[in-house]
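What follows is a set of structures to go through.
Every read-out reported here was derived from the displayed coordinates using simple, explicitly stated rules and does not represent laboratory data. Fair warning: this is a prediction, and the values are worked out from it, not measured in the lab. Cβ atoms are built from the backbone, for glycine too; each structure is taken alone.
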Structure 1
């Protein structure tokens, strides 16, 4: 089915609101861009750019409607992202959402752009068993750990208590996979570029997966859209 953006933004806002009121946690969208052979980057870690300009512009539109952007420490260490909204030809200045870094062991360096650029507020989520010293000007949230990692269900509940409705996750396969396994991802947006890189580069879901194939997570009513030379596939997941 081809995506129709006619009333997409309003419907998405209502859906996120109703979901948060019903479950106590925000609507969580997991987004990634990958090559046709399923890689987020090359074996050496090169990822700029997997997708084209049209797809990247779409991502900024999605950031603009989110309450928060979520990444893990691995993404910060690999890419040092800004995680800001940059809209071309917009009649208004963009609203910068909260930036959330899930960093169980406190590995994020003090000079990371998310901590120093002042472009948007940043929430640094760390594990209680690895609690690092705070960073100046950055809110630190200490949460309990499960198996050496931040309890993601506790994080989702805390974000819901803070009134956040819509979270866009742009993490690597480790955090994305953990969120999927925990049943905390409500919507998937996968951008597929017509490129092949081979090798052993990262994938969208790392760590333990679903077994057998009949247990695979399936998208509900998936839709697709062409963005330049890339294909966007979006669908919901049943987590209730």
Structure 2
């Protein structure tokens, strides 16, 4: 089904999304017992600040180097699991919160992973998703250019010096159809989930303004030649979803 979706509020930065996510988690917290939080595709960390929240934090990731970096640098996981989100065995109806931060685009079979998230969540639990939008011009370029350009972009355009090194990324992308606005809305409808909040994250992805000016022009051109199918905005998406 194709949904007629209005423009989502722009948060401009992933950090703003993480702050909103933290507020939603705080609303679920109580003093009687710690929250069970699953960070799915936890990597090296750098997501939601959970310091004020009483919780048991479980992290699952397929990259052993990233898990080792997480342990050495942050050491915040109570449980670290080296496994594939598509096949790992976790307890159903167990987690209060499942967080997936820029992970689903890297999974060949992202909808199966979302089904797992839904099973693992308690009733009343929250799924917190941050993902790039495959149906944006930005997403189209990301999923069509060779992987070597991903490393070049991260290292020389975004200025991430360690890009390409073990445990750091970038990682190959697949961009299943569910990794989009329409895909997430359809998934929620099919599995009886409640969309609590949707935002877009359309900030300045390139530090060099001259380069970003050229990139913007190219993205607008993609929007025009695709007759609006590849959106200029909604490059990255942020969702708070509840399992009733």
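Some observations on this one:
- If distance in nm of label points 7 Å out along Cα→Cβ at positions 146 and 178 is computed and equals 3.2, the structure in 1, 2: 2
- Of the structures 1, 2, the one that 24 was derived from, the read-out being relative contact order in percent (Cα under 8 Å, 6 or more apart): 2
- Here distance in nm of label points 7 Å out along Cα→Cβ at positions 58 and 202 is compared for structures 1, 2. The highest value is that of 2.
- When mean count of other Cβ atoms within 10 Å over residues 74-81 is worked out for each of 1, 2, structure 1 gives the greatest result.
- Set 1, 2, criterion FRET efficiency 1/(1 + (r/R0)^6) of positions 10 and 210 (r between Cβ atoms, R0 = 41 Å, to 0.05): the highest-scoring structure is 2.
- Which entry (1, 2) yields the derived value 29, 22, 17 for semi-axes √(5λ) of the Cα gyration tensor in Å: 2
- Which entry (1, 2) yields the derived value -9500 for helix-only ellipticity at 222 nm (-39500 (n - 2.57) for each DSSP H run of 4 or more, over all residues; to 500): 2
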